[in-house]
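Trainee: Please go over the structures that come below.
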Structure P
Amino acid sequence: MPVHRQAHLDAGATSLTWPSGGRHLWPSGGSSGPQTHARGHLVYAAGGVLVLHSESGTSIVPANRVAWTPAGFTHSHRAHGETDMRIVFLPPSLAQSVPGRPAVFRVSGLAREVLLALTGPRGDGRDGEGHETGGGGRGWSAPGYGPAARGRLLRVLVEELREADERPLHLPHPRDDRLRAVERILTRTPADTTALAGLGRQVGASSRTLSRLFHDELGMTFYEWRTLLRVHHALVLLAEGHDATHTAHACGWANTSGFIAAFTDLVGTTPGRYRAGR
């Protein structure tokens, strides 16, 4: 796998890699250490939910998103629910057609099928590309596409991404100590409904100061940021098998309908359809 620093996978993860991509099966809660890759790559969760951490913040990658990380960006992954992570590396000639920064896109039906084809069990693996690590992966083989066919599929994939909307579920991490204290409180207890003034009293700042900091540092209001944090937690809980009612209350919504509306607005599908994989 072309990396500057190879990821350390948790025990129990199964990994199959080849020069053009890879596939990792993660147990729920599995994670990698910080890593950087020599080529930019796309990551797609065919099952479960991936969380990508970087210096700039945290991005959630559910099944209707695909994440792009350019070469040289340090990042790590964490899985929620049994997660089937697919990886596709892009050659520099195609990487020039996508952003030079990390990005998350809505994945079209065609892009999804291409991602699965490029990382699926096509062929018998006798070309020697595949390399399996971990346990439980018997029967896997590297995709059996030749260079020309793989190149055509990659071009289709990049064209689909160029046409797709960027729809990040990105939760930026604050730099100011007071905002970071608010982040710690609400990360521990996402159901906390304390108003900004009350949180300000806990961290030693007025609500006006905190509002300004949210706007200046994170480019959003406190309400928008807290809603995004709650949806991040909701995606994790849904991936772990909880229903919408439990998830709504655990993440701070007074009623399930309010949760469904906020979730659908940010994720692009209802919690029920999301849990069903549609």
Structure Q
Amino acid sequence: MVDRPRPTSERVWLCYLACVSLVALLTPGQGAHAHNVCMFLCVQLPVFVVALFSYWLASRRSPDAARWVRAGLALVGLPIVFSALCWVLPNVHPEPYEFVWLEIDRWLFGTDLARLGDNMPAWLVEVLQLNYASFYGMCVVSALLVRWHTGPHAFDRAVLMIVGTFLSSYLGYLLWPTIAPQLVLEHATELRGLWFTAWIRESIETLEVNLWDCFPSGHTMLTVTNLIMLWRWARRWFWILLVPSIALIVSTVLLRYHWASDVVIGGFWAWPMARACDWLADRDGWARAEATAD
């Protein structure tokens, strides 16, 4: 045990930024118009600066001083570094991996699971689309519930788990850049909901500049991670959010955002990442987070 817990979360950020920056610098653009290493590095620079500042706070001041900086960095920095990948993908691995997962899906299930939602009633499309759109908010809410139920030490570990899992999924995109079934398969009809579905889908298409983000399914990974956190530190809410979480995972396939392979691997990826974050926190002297009785 060390006197002061080491800045584990900041180290995870800095290792990720160093890794993807090195990959970007060593990846040839091959004449692709979207390949822009300078823009990629410039967009990530503010994240790097805030991570260094948080590192200084955690190591020179106190972990308590860095707690909300870490949370803010996760809230804002994760979407930034995700979007920045559009300037290096898919040049790292230009192979069309979506066709690999398509063939695996057909081999395992005998059909294209992304077509199973073609005839869904409008009310079900609406429910699933709202569920899918709640993904990022569910991560935030889960971390805050952990803070409320069990305290700051559990919150620190929850933020570390969220950051570590998100960033590991981004590294997966570098290895297996994959676009969504809705961009690959032909569908007889568009998905139609009741009120908000069209607006949500258009908003996602407009805001999601990184299109090679299917494998592994970050939605699945983080949803399972949220459930792990809630089971440990806010179990009452685990049962309340279990059904919406399952619906969110199902929606990733039925709404044509992910291949079944993405979801399966994403689900299995979450637990090892949670254990890896536990090991890093324990190694670096982080306080134990004991769940309170519900």
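Trainee: helix-only ellipticity at 222 nm (-39500 (n - 2.57) for each DSSP H run of 4 or more, over all residues; to 500) was computed and gave -10500; which structure, P, Q, did it come from?
Mentor: Source structure for this number: P.
Trainee: While we're on this one: From P, Q, which structure was mean count of other Cβ atoms within 10 Å over residues 37-44 = 21.5 calculated on?
Mentor: Considering all the candidates, the number was obtained from P.
Trainee: Then there is this: Comparing FRET efficiency 1/(1 + (r/R0)^6) of positions 21 and 101 (r between Cβ atoms, R0 = 25 Å, to 0.05) across P, Q, which is largest?
Mentor: Once FRET efficiency 1/(1 + (r/R0)^6) of positions 21 and 101 (r between Cβ atoms, R0 = 25 Å, to 0.05) is tallied for P, Q, the winner is P.
Trainee: For relative contact order in percent (Cα under 8 Å, 6 or more apart), which structure out of P, Q has the highest calculated value?
Mentor: If we compare relative contact order in percent (Cα under 8 Å, 6 or more apart) over P, Q, the biggest value is for Q.
Trainee: Which one of P, Q has distance in nm of label points 7 Å out along Cα→Cβ at positions 149 and 245, as calculated from the coordinates, equal to 0.9?
Mentor: Going label by label, the one that fits is Q.
Values quoted throughout were computed directly from the atomic coordinates according to the rules given, and no laboratory measurement underlies them. Keep in mind the model is a prediction, meaning the values are calculated, not measured. Cβ atoms are built from the backbone, for glycine too; each structure is taken alone.
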